[in-house]
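**Student:** For reference, the structures are reproduced in the following blocks.
What follows draws every value from the coordinates through simple rules; no lab data is involved. Keep in mind the model is a prediction, meaning the values are calculated, not measured. Cβ atoms are built from the backbone, for glycine too; each structure is taken alone.
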Structure P
């Protein structure tokens, strides 16, 4: 099995299940994980869903796959929340926006970066997978968009939404709960393994590093990090992730400057010494190199 096929297979089955292909997702009851008294994370088959409950209504960060909407709403209600009043999409990928149409039809007000709405509205061709993303129906499109960021003053906290250019995609945002000292990174951070970076839709390794630097500037030793994928983290783990990204960027940049192709770079195994720590997730090191190399 060639590397390129392995990349397609692993991403297709793990990250875009139920979006690129219409595969139904069968899940048991979803149990929220408590982060603070009012903030929870729902971690299942899609990206990590952030939930903020309170008297002003339930605020949701991403919404996973469409078949999980009922179970996600039930999980929210199990901890005292109600049907989401607000939803912020951290980016356009279907494991974070698949529930948009269900929630929007139910009255949820959806927010996202300008590029996210456009990508959802138009659909997107995924060159790496030779697949076409079906445009989102009007009910699932963000009705409020922004170019740089916005703030919510709800449930006794100030919630900042901050856009980062050309990180995981060209429409990424991360969310800061100022009083609670919690940050949801969206897919700017994958905790514990090499991240998927969508170079065909504006993503880049260097942009991801820059996004991590911005997040780090807003953290302290008590900050709780909700990554886009993986377990809850903290500042130390975010720093370790940043160090891995920077190490990879430096080594791959040198190889590219020497004229090495993606396959040639991967064959040299420049990430061999960090593979055991970071390669046990969505991609092995050589698969990841081939994926991100065009934008090094």
Structure Q
């Protein structure tokens, strides 16, 4: 039996890149798929029919899929994507919030539109698509549901010239932590992917750094991300929730999340002269912790 046999999934931004690879693999593993994509350029402008192309690929291979061209950036669009799953397949089990755009600029040059549009597609888009699905899970007690969200090291670690994108991606990580808590009692898991892959959005950035990137390289292309998402959508991942998984350059890892490393306690307000002593100790504790984490995160080779 295939890993996703009988499951119904909606994948946003599935017309190209990572989303396309996820939709194709989901279908090969037996899922019925809503392929959502507005079809625009990577900066959010324009529209097109790439979702129909992916559906045609799935159907040609014997799978079942339907296209949806609504924008994730509006409440109406999020509801329409969910409704497409209900109308076409009678339900929904898995939501993959993958859609995204880039409008990279330093803050000195970033206009309000650059900020707002990136927030709308990424952070608000996760809200718009997740809310109707979450309500459906609570109202129907549908078992074993999954929400898989997409963050980025640009938000989790930071990246020059991406304050709008980084803020949205950091917000998605926080959104996912909360949603995992809210949906836990309904048996729905919520996990986050931090991917690195050569796509039309990232290849120009790599080329700007002087790198030559081959999207067909399994260590660099979007195909490396799809199996991780498929596993999280499968029954094998029922006990895994609230986590962030990093997959890039052939490496798979789990990321640490905010936690207190060292602390001091006082019965009164901390004085500035006390902070002169305590703050350097906290900063040093963080440095030692980061060194230990980096050493422990050295990738281990996998056979086969």
Structure R
């Protein structure tokens, strides 16, 4: 896949975090900037008076299945359109001395936008002044948790207009069933499994919430063999991932290879310090935001199970 940025202005620097930058950021968070700090902070200036804030990637992965399984692309600009061009051509076996075979290469374009996620927290200024209180670590944990959860919710449920395009909005139906507790659900999951192309199944996962998982743990085939492998929490050899944000009751299960779901980071998590706004309550505010978008780039890589009414 080839990715192209439409807008040439406002390019975001992908900076290398140095000890100098981290020290300058620490001073900014504690409201005690030295003059020389601003030179280093400007390297991480992401606009809107905010500065790049490195966060704990492991916490993000813990609270966001897409950070673990999806493809993450840094868009390089906070605004403007990004176009991803997808080709379906294949390599073929050929003999020495022969011409390269021409193929009818077909392309599809996938356009990415930019959506802003934000969060605000406050810390008492006496904590901020206390050198034994790690302000940066606290904010990293807090914002990683908040943004990780919101990203997962949007990437599953986003409507694609005022929000990023979530999987439950974009994934095609792979199978249907009338209930998750009837014998027919076993056959429906077999159909969902095989609705995903073979080249994707070996790296696919199941996504569902706790309520759905509880029902499937009780399902057995005609010979009494459980659908769910309780030893390693897999179905048909593929792992089950639980998300509390699988809230669409008519689409309870997703199955597929999440590497074909792209998360485009247009602007990484950035923080601005609000000192004066909360001075009357002896607080210091920290406003964080990021800009991103998401899309399924191959619609045959992930499918959804849909509940339908009985005829």
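**Student:** Could you figure out which one of P, Q, R the value 23.6, 81 for Rg and Dmax of the Cα atoms in Å was computed from?
**Tutor:** It traces back to R.
**Student:** For which of the structures P, Q, R does the calculation of distance in nm of label points 7 Å out along Cα→Cβ at positions 111 and 143 return 5.4?
**Tutor:** Q
**Student:** If helix-only ellipticity at 222 nm (-39500 (n - 2.57) for each DSSP H run of 4 or more, over all residues; to 500) comes out at -9000 when worked out from the coordinates, which of P, Q, R was used?
**Tutor:** P
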